[in-house]
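Structures given as structure tokens follow.
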Structure 1
Amino acid sequence: MEKLYKINDKDNVYVLKEPVLSGEIIEIEGDPIRIPYDMGRGHKLAASKIQIGEKVIKFGMKIGSATKEIQLGEHVHLHNLKSDYLPTYSKDERFDNK
């Protein structure tokens, strides 16, 4: 786990300390995980199975909710995570100039 870190015990994701390459094997929670594609530093990998709707926690903070079931070691990103933050004014239909 030399390429991963978890800041807070509540975190359910690990963060990459350095880039990983497609096909590389990383051990997470005692399980070997084959990396499916290149990923850069700062990307997140699931530290455990995360259910649909479950909060994703990074650095002890809720950063969003899982939109799909996420398996141990799976990349956690825009394809399976949605932000729980309020939309910005520029994205709020009430403020569009129509």
Structure 2
Amino acid sequence: MANPHAGEVAVWIDGRRHAAKLTLGALAALEAEMKADSLVALIGRFEGGAFSASDVIAVLVAGLRAGGWQGEAEDLMTADLRGGPMEGARAAAELLARAFAGPA
């Protein structure tokens, strides 16, 4: 089970549950991958609904890798993501929200 207090989000890939989270290192890599000028700009894409499928994959891959997953973006593109694209977008947005949420 993913621990929301640790910023984790459960992502189901090919029938297996993975705990994803965005560490500071994952956020830095994500910022570079998405060519965002800042973390605020990166988050703004999701808040404003201006994100692409590539953005969703980039966030999921960064979070999954920080959680210990050894895959690549290409692996995720061909995997069975439980809940499909909508669940992928929801999980990516939740990862970003939890990365910046204060203590409960």
Structure 3
Amino acid sequence: MLLRGKLTPRRKLLLALLAALLLLVGWMGWVGMAVTRGVETRDMDWDGDGTVTRAEILQSFYAVTAEHSRDGNRECTTFRRFSGGEAIRVDCRTVFREE
């Protein structure tokens, strides 16, 4: 005899919430939100005052995008406002690789 679990309304709700969360994370990755681009918390000082607040961390989920680019040994990350596209900051570093 095969036992099957019943899909109760509570389980249906949980499944729907998990599916919605997965879709939200996928969309955030597709549009390039900063939180999905490996930006560390210490780098989320969007207003440049030297401290990272809880509000600035939350902005990385909905208001700030990050775009990575590479030109030779130089790797840059451009942070932009999601709504208007204005650049907030550009962080660049030189990476030496053995070839």
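Readers should treat all values here as calculations from the given coordinates under stated rules, not as data from a laboratory. Quantities reported herein were computed from a predicted structural model and do not represent experimental measurements. Cβ atoms are built from the backbone, for glycine too; each structure is taken alone.
Give the label, chosen from 1, 2, 3, of the structure having the highest value of distance in nm of label points 7 Å out along Cα→Cβ at positions 9 and 41. Display every interim value, and only then the final one.
Working: 1: 2.9; 2: 2.1; 3: 3.9.
Biggest value here belongs to 3.
When percent of Cα pairs over 18 Å apart is calculated, the result is 48; to which of the structures 1, 2, 3 does this value belong?
Working: 1: 48; 2: 40; 3: 60.
Answer for the origin of the read-out: 1.
Which structure, out of 1, 2, 3, was Rg and Dmax of the Cα atoms in Å, for residues 25-64 alone derived from, given a value of 11.7, 28? Walk me through the intermediate numbers first.
Values: 1: 11.7, 28; 2: 9.1, 25; 3: 10.0, 31.
Source structure: 1.
A value of 23 was computed for relative contact order in percent (Cα under 8 Å, 6 or more apart); which of 1, 2, 3 is the source structure? Mind showing how you got there, number by number?
Working: 1: 23; 2: 37; 3: 18.
Checking each candidate, the match is 1.
Supply the structure label, taken from 1, 2, 3, corresponding to helix-only ellipticity at 222 nm (-39500 (n - 2.57) for each DSSP H run of 4 or more, over all residues; to 500) with the calculated value -16000. Each step should come with its number before you reach the end.
Working: 1: 0; 2: -16000; 3: -10500.
Working through the options, I get structure 2.
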